[in-house]
Structure P
Amino acid sequence: MSEFELFFALGHKHVLDLNAYDHVLFLGALALTYQVNQWGRLLGLVTLFTAGHTISILIAYYGLFQPPVQLVELLIPISIMAAAMNNIYRSLHVKYKDHLGVLFAVTLVFGLIHGFGFGRYFNQIADQATYKGFLAFALGIEWAQLLVVLGMLLLSYFTERLLGLSRKDWIVLMSGVIIGLTLPMLLERI
């Protein structure tokens, strides 16, 4: 297996690891408010999340900065819950104006936080990674994240139609589920 294939698979598995489902929960919260016809904007957010994640892994890999482990581990579930609570707030407040710049900045910061959470493990497995390894890892993450987001878009589309839920009710319901799944993660890290 080439370095590219190895790191692509590691990036892909990192996102889809059922034992570390924080990525899936965050991406679910991120994608929940979008519809299929808004895929371009959602793709931009997912790519920005990947960029933040990759930047912080590189920073940790080269020993430039490594925040305290406990802080990062605590911020990961907080970021997931914040994204889900934002969905609920936006759904319940019709007059809420979406500020694209703020959303993109927050997504980048959340990517940085999640990347620092994985940075320690990456240092252990990527002893002498080249730029191809880093690129492959980022592409593996991006590919897996796109699969998660596509799955969420399709789930939202079909569930809303099959169950006859309003868009607002679906977003509030699923955001509540995401908060419920994240709460134990948060409590064990406090």
Structure Q
Amino acid sequence: MSLFAVGSVHGRFQPFHNEHLEYVLAGKERCEYLWIGITKYDVTPSEFTPLGRLRERPENNPLTYYERVNMIMDAMVGAGVDRATFGFVPFPIETPHRLPEFMPVSVPCFTTVCEEWNREKIRILRSYGYQVIVLWERTKKLVTGGAIREDIMSGGSAWRAMVPAETLQAIDRLELRERLLRLQSLAPTDRLDVSPTDPT
């Protein structure tokens, strides 16, 4: 396996869960320095594509950029990754013309394919000149941010096995359940999209 000097991964990480950690660690194995791109770094809604619309809802984006950076940093260090070998950057896939402002096109993008949205992102990134390397393709996600958020809101405990210990601690510390319930109560009820949840 060839090793890149620099590479990148990206995601919303709302919140950072076990499959996210698997993905980010796999990206780190393929480069000396890894940039972790945070999509939806501005959590206010914006129009993008029909595939991305669920991801725009405030109730599906409860954690700020700063909170996600610290959550991921702690999980990476907890997994034994040297803090000096990775960093963070906004990654505005929602407004792709702005991507080169944050990430040079010379930096390869590692990604995975589990749903059509992943293929859409690959098409977008390649259209802007990025080299995209697919780490793996799977037919189903075993862990999703949507399921975690729903379980947290319902007062469940299953989500605790779906996230790294550092994420668990951050969710408890940030009182995420109360935040999610508040955002859900503010959400408009006249949504045009029929799916009630965001799977990511």
Structure R
Amino acid sequence: MLWIGLALQLAGLPQVKAQHAGQDSTYKKWFVGSTLLLFGNLDKTNNPEYIQLNAGYRITPRDVVQVRFKRSVYAWPIGLPFGSPSFDKAGENYPGHARILAPQIGYQRFWWKGIYTSVYVLNAFEKYMDENNKKIGNGFTLYTDFYLGYQFKFFKDRFFFEPAIGISYWPIRSNVPESFKAVEKKWPNYFVQPGLDFGFKF
């Protein structure tokens, strides 16, 4: 998918067009939104209690800055591949869970029509709880997220939906309890994930 996106980028460079016409000064600069990944909260076994709020500003027709706020609870190794059969498998989860609060800032670039790439930096402040829901420590993880996707526009460019493929990588992870490290050590410090953001422009 990444190679296809790169090929489209290179092929379209000579006649690159902005997502909105360059001379159009009426395009909507602000937006708010969230993600369809909220449906993961329907999981009764390991409900992530996931919350994501997005807000952004379009600097130019092709350049966007965005802030996000994420909150979740997770009881599985974060390097576990998306959709892995090991998810919720006995012995694969943490002996407890972690609670995460994560402000995030990012930059999004539209290249040709609705095709975009984006990069985000996420500062995750984590609280680790044991199986008796007792706090056993605080930690910090620095995530970097990279996405390649396409923006679909609806209702005269008022609403949008952005399916994407992304890679999340965390170069810094500190103060993880030893019991949690023992479970996650066999998994990498990155994973591939979908992006399913949507929003409202104004």
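None of the figures in this text is laboratory data; all of them are computed from the coordinates on show. In this text, all values refer to a predicted model and were calculated from it rather than measured experimentally. Cβ atoms are built from the backbone, for glycine too; each structure is taken alone.
Quick check on the output: -10500 is helix-only ellipticity at 222 nm (-39500 (n - 2.57) for each DSSP H run of 4 or more, over all residues; to 500), derived from one of P, Q, R. Which one produced it? Kindly include the intermediate steps, with their values, before the conclusion.
On the way: P: -28000; Q: -10500; R: -2500.
Matching structure: Q.
Of the structures P, Q, R, report the one carrying the highest value of relative contact order in percent (Cα under 8 Å, 6 or more apart). Provide the component values of the computation, followed by the final result.
Details: P: 45; Q: 26; R: 20.
Largest one: structure P.
So semi-axes √(5λ) of the Cα gyration tensor in Å, computed for just one structure, reads 26, 21, 15; which one of P, Q, R is that? Attributed to the structure labelled Q.
Between P, Q, R, which one scores greatest on distance in nm of label points 7 Å out along Cα→Cβ at positions 132 and 180? Let's see the in-between values first.
Details: P: 4.8; Q: 2.9; R: 1.9.
Between P, Q, R, the highest calculated value is found for P.
Across the set P, Q, R, mean count of other Cβ atoms within 10 Å over residues 68-75 reaches its highest value in structure Q.
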